[in-house]
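In what follows, structures are represented as structure tokens.
Bear in mind that the values in this text are calculations on the coordinates, not laboratory data. Keep in mind it's a predicted model, so treat the numbers as computed, not measured. Cβ atoms are built from the backbone, for glycine too; each structure is taken alone.
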Structure I
Amino acid sequence: MDKLVVLVTTNEKLALSDMVIPYIQDALNHEWWQDIIVILWGSSVKWVLNDTLVKTQMSELIKHGVQIKACKTVANQSNTTTALRSLDFDLVDPSQELTDYLKGNYKVLTI
């Protein structure tokens, strides 16, 4: 199974809106990957909530089977837990998740 994890640690809008999201949309359309997971870690967690377009695009990705995960520590520290869960983002310990993916059969793209 072709598996991809996209680790997003930046809060630069163009990185998400012009690269990450279009790539994932193309990957879904062309069935390049069978399993796609996005992990938001660090400043990207809170930033995504403040950008309406990116929130909408992330919600669309979820509807198409992409898993969106966010760092639960950052979510707790920034009081965004409820908002992230309302978007169907999974709150996780990204250190453990990333380690598992790196040890498994996943390709990891870091932005």
Structure II
Amino acid sequence: MQKIRTVVKIGGREYTMVGDKPEEYIHRVAIFVDKKMQEIEDGGTGNMSTTMLAVLTAVNIADEYLSHADETEELKAKIDELSAEVERLQSENVRLFEKLKDKKSIPVNQIPMFTKK
């Protein structure tokens, strides 16, 4: 795949980025970083070196990333838990319908979960 060269502006300086992602995506990333840097600079206590600003921005972005990664893992675990519960309830539902069918002689095609839609 051909590398894409894109010029972006972050912190008032132009940088040439080279990568596999589309130009629009690279600009989106650069705008995100630029806004984060501006937020940190605006909330700072005065003149901050470019290096300090870059490090604080990286730390803030890493914090957000890790928080989202942790939340994603928790949500995946919850999905797995709920999926297992759905499977258990479906099995229980089938068992109960079979039990009901045996007692009442209801044809299977009249049980809602077995009817074709």
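Can you say which of I, II returns 0.95 when FRET efficiency 1/(1 + (r/R0)^6) of positions 5 and 61 (r between Cβ atoms, R0 = 25 Å, to 0.05) is computed?
Derived from I, not from the others.
For relative contact order in percent (Cα under 8 Å, 6 or more apart), which of I, II scores largest?
That would be structure I.
Given a computed value of -12500 for helix-only ellipticity at 222 nm (-39500 (n - 2.57) for each DSSP H run of 4 or more, over all residues; to 500), which structure among I, II does it belong to?
Details: I: -12500; II: -24000.
Going label by label, the one that fits is I.
For the read-out FRET efficiency 1/(1 + (r/R0)^6) of positions 29 and 101 (r between Cβ atoms, R0 = 41 Å, to 0.05), a value of 0.10 was computed from one structure; give its label from I, II.
This figure was derived from II.
Hey, P(r) over Cα pairs in 5 Å bins from 0, in percent derived from one of I, II reads 2, 9, 11, 11, 10, 8, 7, 5, 5, 5, 6, 6, 6, 5, 3, 1, 0; which structure?
Going label by label, the one that fits is II.
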